[in-house]
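A.B. asks: Next come the structures, one after another.
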Structure I
Amino acid sequence: MDGVKKNEIYELTITDLNNLGYGVGRIGDLVTFVSGAVDGDRVTVKIIKIAKNYAVGRLEKILSPSPHRLPTPDPCPARGCGGCAYRAITYAHELELKRGSVLAAFRRAGLPDAQVAPVLATGKTAGYRNKAQYPVTGSCDEPVIGFFAPKSHRVTDARKCPLQPPLFGEILDGIAEQIKKYRIAPYDEETHTGLLRHIYLRASKDEKEVLLTFVLNGDSLPHADEVVRELTDRFPALVGIGINVNREKTNVICGDEYKTLWGKDGITDALAGVELSFSAASFYQVNRDAAELLYNKAKEIADFNGNETLLDLFCGVGSIGLSMADAVREVIGIEIVPDAVRCANENAKRNGIKNAVFFAGDATDTEKLLAGAESELGKELRPDAVVLDPPRKGCDEKLLSFLANRGIPKIVYISCNPETLARDVAFLAKRGYEFSTITPVDLFPRTAHVESVCRLIRQRSSPDGE
């Protein structure tokens, strides 16, 4: 390891910035990760950890700043959560890094000739999130509300997180006062005691409607009537307050049971030309304006002819399928969360969309994937196109094989994880699909995450009958 020693000071040039926000350089041949450093910096660091193949250094001094470094980093009162990996660099460089991460993922997947477009972005880097789930710890007298620090279950106060709308922080301050006033005990995950585990907020565009859910290690909220009255008097944007019951010893935030204490059990928003209602349990993109860019791009590259049957898998509340309904003959949506299916069908009715219908089903259970829909519709489904929007783990190989074996002519794939997107595109490419230019979309500014979309067209039957 070239004699590198712990607690010694070294000088090095930072040549890269990884997706955790660590600058990457070398001391001799030893790769060294430095929190707070930016690619292009010349720095001195104190080595705080030495492993077999790498070291970790603490930034001591910036000798020569990178041209990508902001003169003053974006202000963040929630120091320590680690979510904003790119808060020290210019936004233009952040977008370059995100495009590079998509390119690198496709190279690693064996697709070095993949073309990646410039990243689409709204330009808004603060206050863009419409959803936040805040763990609550501490005591009744000193509650801590925020996010978990990196690689730990220690909660760092993040009431004023700049990625969330300011109203969220104001509501959290109000709830902190009620925790003290009504002695609502924060949860202690080590002893599995206490009541209030998380505070869960969702909002429509410009926070016109806000939904508040208390996640409880119990069945009821003490002084619920007083809590509701005080919060709704203070925050007129609140349209619904409820609880979620989660008594399990688990890292999963929400349990299966939701109860409405006051008002509505969902909120309404408009996205890509469609008015949508969604509940606390339903998936909805956290950056509405950027999601609109994403969905419009997906519709554009789909290049529908108006006569297709579109299968919308992982459809959530129907946002993607409904935004495409006017360009196809019919939309059939499949979603595993029953409450989201209910919302999706209600959203179709709300918008007067008569050629879209949504069903409960598990996209990983290919043997039964279309059975429920076909039974209720009374016909065999032969999709001409499929839109996929899976979770970060991507699609199961069984599902991809199912689509390829049925000879689906066109697949539009939306992904929040470049690694699994590249893996799945490579799988389909071996089975006769040609993929388009990949377009990244920045739904998560200041973080390392990036969404992407591409289209796959079936060119031939796969070799070996796969």
Structure II
Amino acid sequence: MSLNLRALAHKTWRTIASIQTGVVLLILVVILSAVGTIVLQRPATEPDEMQSAYSPHVLRILDAVGLTDVFHAWWFLGLLLLVSLCIVAASIDRFPNSWRYFSRPYKYPDESFRRASHPQKSLAIADEESGLVAAERALHSLGFKPERVVREDHFGIFAERHRISELAVYIVHASLLLIFFGTIVDGIWGWRGYLSLNEGQTSNMVEIRGGSTRTLPFAIRCDAAGQENYKDGTPKKWWSQLAVVEDGRDVQKKEIVVNDPLLYSGVRFYQSSYGLNGKVDKFLLVATPSGGSGEKKEIGLALNDTVSLDADTTVRFAEFLPDFAVHDGQVYKKSNYLENPAAHLVVTSKRAGKDFDVWIPQMDEVADNSKAPYQFQATDLKMGHFTGLQVSHEPGQWGVWSGVVLIGIGLAFVFYVVHTRFWVVPVCDPKTGKCSLWIGGSANRNRDAFEQRFNHLVELVEEELNPVPRTSASEQVATVPGN
């Protein structure tokens, strides 16, 4: 029984530590992450947009399986945990050999290694010392620091560069673990929500998934919001002037735009949307006495404001409908979109002793426009605006961004830093007494480029072994015809 358990544990370990297992799981993570960018995610997407994008049946299925909040779904976090376990197991399984390879480099090649090595080259030399000196000079000229190696009665030269690149894969492993760790922390303890504020409004209630809310330990106030347009009128950017209110005082202010959020106490506020909130900021009118006598008056009204027109008459802005319709003598709101607006004014006359309902535009069946002591003409309608903020608390982002930086360093080592090694061994035949200089080398990647470098080294060694004699100036003169 114990043997079976031991065999099962060994097989499980080998499966978890397998490169194939890790690659398959990583592919699954990439696919599911792509799904999370294609499928609209809550709560960043407004409910109306979700309902217009998917049918109720499809939306229920997506919500049930967690595809509308992929990066917080339990199965996605479990998959990241499993991938992390595979990376740790693979690293533990292979690191001892890698460390031995790194800490105890192979400096003197034996005969079997020399026979199988590629590329390699043998050059005839007069004696061992002259060959070693020539090789040292050639390696120095290429920027290497050759090291003489002594093995019993044999000598050799070893030179290498960028041995650290052999451990670059573990830098990549560590970076992936940091990214996954940060994502898991965000998935468990982090949250995302949405906050909509009108200009001048203050709130500390953030709407999160499922219609629930989260109360912040501070409040956010929107002092102003706006939109900048291109010359053709299309939106260029949205902006919001926000203030953090804590204990009744402003502790931080910032104007945010897309990709430049406000960060306070670990909570980020991103500019998400902007638009009309369906509420009137200011309604500008011209009031003219109905009898034709008297001066016109320009007035401005906010909702529920009352303004005196004369000693006996006042007007109150009672109601605003962004999209109205009239049915059976009643005025009602069709939608919150500003498509067919109407304003309801109540004119109070002490002289007549009654109130007059005035509608703009005029609606004869429900309004007293013609009977009112004043006639009104709208000149401008200034609507209020809202700013939509995505709110997130992501305590694991330090791990994610540290991992991103580290993976860039690791991949730079993997793809651009090459571990290059050269060996030089003088070999003498005891029967003939002739000596040759064996030169070999290896690189852990980009073998074609390395072979060119190896051939260049061989050429330099040959030049050191057989220097071209320099002709003196007097000898050149002597060889000129006529001298």
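A.B. asks: Comparing relative contact order in percent (Cα under 8 Å, 6 or more apart) across structures I, II, which is largest?
C.D. replies: Once relative contact order in percent (Cα under 8 Å, 6 or more apart) is worked out for each structure, II has the highest.
A.B. asks: Can you spot which of I, II the value 1.28 was calculated from, given it is Cα Rg over 2.2 N^0.38 Å, for residues 263-318 alone?
C.D. replies: Answer by label: I.
A.B. asks: Hey, helix-only ellipticity at 222 nm (-39500 (n - 2.57) for each DSSP H run of 4 or more, over all residues; to 500) derived from one of I, II reads -11500; which structure?
C.D. replies: Traced to structure II.
A.B. asks: A value of -0.59 was computed for log10 I(q)/I(0) by the Debye sum over Cα atoms at q = 0.06 Å⁻¹; which of I, II is the source structure?
C.D. replies: This value belongs to structure II.
A.B. asks: Work out which structure the value 5.0 belongs to, where distance in nm of label points 7 Å out along Cα→Cβ at positions 7 and 223 was derived from one of I, II.
C.D. replies: I
A.B. asks: Also: For distance in nm of label points 7 Å out along Cα→Cβ at positions 135 and 303, which of I, II scores largest?
C.D. replies: Top value of distance in nm of label points 7 Å out along Cα→Cβ at positions 135 and 303 goes to structure II.
A.B. asks: Computing semi-axes √(5λ) of the Cα gyration tensor in Å, for residues 23-86 alone gives 26, 10, 10 for which of I, II?
C.D. replies: Matching structure: II.
A.B. asks: One of I, II was used to calculate log10 I(q)/I(0) by the Debye sum over Cα atoms at q = 0.09, 0.14 Å⁻¹, for residues 63-334 alone, giving -0.79, -1.18; which?
C.D. replies: Traced to structure II.
A.B. asks: If mean count of other Cβ atoms within 10 Å over residues 31-38 is computed to be 21.4, which of I, II is the source?
C.D. replies: This value belongs to structure I.
The numbers here are math on the coordinates, done by the rules we state, and not lab data. Everything quoted here is computed from the prediction, not taken from an experiment. Cβ atoms are built from the backbone, for glycine too; each structure is taken alone.
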